[in-house]
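There are structures below to look over.
Please treat every number below as a calculation from the coordinates, not as lab data. Predicted, not measured: the structure shown is a model, and the values here were computed from it. Cβ atoms are built from the backbone, for glycine too; each structure is taken alone.
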Structure P
């Protein structure tokens, strides 16, 4: 399968669950394949609505990253599938600690 070129701001949808993400960061020189539930994600514009099933594994409002690839996405709709980038699981990005305001 040929990977769809990604740009920051693109919305992707899962074909197996209700997960939807917005691309935040992607390397300019690569075209990574982002999958959810082991199935490639597609542009959200063309995506059919998938009924929710099972406990959500992707959490709305969380950023998921693949540090090795330099890819970052923001989950805008939770779903039961797990996110991966080029076959490697994506992890939840840790929030930065705010400075103390003493």
Structure Q
């Protein structure tokens, strides 16, 4: 059963699966609980989109620092090097696919 904590306006602020002091038990199919979970899902999607844009900014920043000889690629930890190389490879593959099948392309 889900347990909820409410804010000052009586709206659900937190959901937990374990009971605790000050938490109210709600049935799993409660419309109020479903609405809260839906809202949290939308906020999570927005956060993930923001994270992806930030990742791209960080990749560009790392490339800029390398291009200006501020850092060397090998200065980065090996897991970071591997992730950057993987993302570069994926972007290049996607770019090649886009060049081959552009919708507005005429031959």
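-20500 is what came out when helix-only ellipticity at 222 nm (-39500 (n - 2.57) for each DSSP H run of 4 or more, over all residues; to 500) was calculated for one structure; which of P, Q is it? Source structure for this number: Q. Between structures P, Q, the greatest calculated value of mean count of other Cβ atoms within 10 Å over residues 17-24 is seen in P.
Of the structures P, Q, report the one carrying the highest value of Rg/Rh (Cα atoms, Kirkwood Rh). If we compare Rg/Rh (Cα atoms, Kirkwood Rh) over P, Q, the biggest value is for Q.
Sorting P, Q by mean count of other Cβ atoms within 10 Å over residues 41-48 from high to low puts P first, with the largest value.
Between structures P, Q, the calculation of relative contact order in percent (Cα under 8 Å, 6 or more apart) yields its largest number for P.
The greatest value of FRET efficiency 1/(1 + (r/R0)^6) of positions 9 and 89 (r between Cβ atoms, R0 = 35 Å, to 0.05) among structures P, Q is that of P.
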